[in-house]
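S.K.: The next part holds the structures, each set out as structure tokens.
Just so you know, all these numbers are worked out from the coordinates, no wet-lab data involved. Since the model is a prediction, treat every value here as computed from it, not as a measurement. Cβ atoms are built from the backbone, for glycine too; each structure is taken alone.
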Structure I
Amino acid sequence: MRRGGVSAPPFDSLNVGLSSGDDPEAVAENRRRVAKQLGFETPPVFAHQVHGTHAVVVDNPDAMVGDADALITDRPGVLLGVLGADCPGVALVAPEARVVAVVHAGWRGVAGGIVDAALDRLASEFQLQPDAFLASMGPGISRARYEVSDEVADAIRRALRKPGNDVFRASRPGHTYVDLHRALASQLTSRGVGLFGWLNTCTFDTDATWFSHRRDGPRTGRHGLFAGWLP
């Protein structure tokens, strides 16, 4: 949610992203508040998100991460975060192995296979198969508000092993409405991940609660999806 921080408009108030022009000191304070509220002693670890398919393992709370769109840890006290302002975030949790991952997944991540990349890194690093994980998703833009070109829709469609009829809906010529949540759910369940659910709210339609790049343009804040094991 976007409330409870110190950022001034148009980033008001709990903006945890640095990329859109907010005061860095305000963002740092917002991140500290999030960590404290969740029971962590240090601020969350973020990557520089590039809409790619790189997954990084984080082994300490002071880690400096470069370009990546998925973060993974099994270390207590490390809080991971991904940013969004329409793109859903995905949390993957292996309760028995005590491994967590967070994934940033806009349309490029869905089309490029960021979910597969995260699951493959989890398998190689921790010898964990997808069925060891439960997944949940944060807020994102709804299908009714997410109109894309047919080329983008086709790229997403090609990335889905079992595309359901509820992912896509016809729009005006040359365009398609896409449900990113359901596209991600299709990718997760086709790999055997247990789907815990998602926050079924539209970032575009809830201006008092969530940031939205499509609604407000580039000068808006970023909310976060966070996961970690308490120390």
Structure II
Amino acid sequence: MLHTPVTEQTGSDDQTLTLRINEIFFSLQGETSKTGLPTAFIRLTGCPLRCHYCDTAYAFHQGEKRTINQIMQTLTSYRTRHVTVTGGEPLAQKHCQNLLTILCNEGYDVSLETSGAMDISAVDQRVVKIVDIKTPGSGEVEKNHLENLSFLQNTDQIKLVICNRDDYLWAKKLLQDRRLHETCEVLFSPSHDQLEARLLADWILEDALPVRFQIQLHKYLWGNVPGK
């Protein structure tokens, strides 16, 4: 893909458009409806949440500042049109919105993985938003910003990580009360090493829930390895 300098797209000095980046890497998409697709990942540093099952605690503080132009130049080495911006919590950084829009302008197929605790109303509508609603088992259920549901499009996805049976019943009630599946696709995922995947699959089938069951493909391939 051609890379147009950020200054031409935004009218801003690209040296001021910096984000703290934990890592940029190329891998297979391990979750969402695009599981298995070769994807470039941009992981931003920092997160205001501390979920019990977090597998990216190394991204809370580690990272270095890069301009958006530098980020875009790095992406040119990956032969894919699929880009996922993740964290941490990417929306906690000031210029994440700029990055998302510029990625879309460059012709990338862009998805955003967000905790659901940050306002998504200003996210570029071309971005597929993966909103992770926190269950009680996460320890951060009170951080859910459920007003975000009003800003979801049918191309977006809602993800719930299920830690145990109580989490499942809580998520099932939320699904039914809010009719989440009528807004966009809903993903139920077992918390790795906390809930046996087959158990969650059985519960979904028993209740015939209108959700997509998913596992974290990358963990089955590479384990908890940064950059995979």
Structure III
Amino acid sequence: MNSTFEKETQVVILTGAGISAESGIRTFRASDGLWEDHRIEDVATPMAWERDPELVWGFYQGRRRQLLDVVPNPAHDALVELERFLGDGLLLVTQNVDDLHSRSGSQNLIHMHGELRKLRCEECGEILVAMDDVHLEDKYVDCSKCGVERMRPHIVWFHEMPLKMREIEMAVADCDVFIAIGTSGHVYPAAGFLGLAQACGAHCIGINLDPPQNVDLFDEFHQGKAGELLPDLVNSWVGSE
């Protein structure tokens, strides 16, 4: 495939923890198997929320407050430039729950694992964007629509289905180019998108600090930091000097 994209090129991009790590957000799971110093079972499952909501709430409030201390990096900005060129021909799917893509300016964006900046009512389904000082306190947030006293983080936990899977899979199956950035290839169902894209004839590009588990499925792989590689790659894809 020619390295320059046409404006009609259909592109799906999947981003993972690696792209956010370059902004100072810790990656999904450390080598010791802990997530921000907690066991997955204690903070990232529906059972944990039922068993110890105070612990889970405090954990996510801390992660939500962390968003105030980080900013998008050049990789996020480069993807915005690519979207400006391709328009609706680009769909950005992120496994990350931070808001760095949207703060950088990405519009055609799906958060398949939910969003830290939002809360959800388990009773009526109301979703609240909640990032002001009151919402970031340690106390629970009430649902303003139905009055339930404890909204949950709008996060897809283990044992829950990721969001908008059908829409994502249809886009991956129809795309001309599939690009995976900063993702390990370990976490399903997102790890299966690469195989689907390849089976449907897409040109597959990988960008990661280390070769991911499924590196052999890529048509081309660029090893290094996304913030250092993506600006030049995007310029080459859109034909810029």
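S.K.: Given structures I, II, III, which gives the highest value for distance in nm of label points 7 Å out along Cα→Cβ at positions 105 and 201?
M.R.: On the way: I: 2.0; II: 4.5; III: 3.4.
Looking at the calculated values, the largest one is II.
S.K.: Taking distance in nm of label points 7 Å out along Cα→Cβ at positions 129 and 161 as the criterion, which structure among I, II, III has the greatest value? Can you show the working numbers first?
M.R.: Working: I: 1.2; II: 2.0; III: 2.7.
Going through I, II, III one by one, distance in nm of label points 7 Å out along Cα→Cβ at positions 129 and 161 is largest in III.
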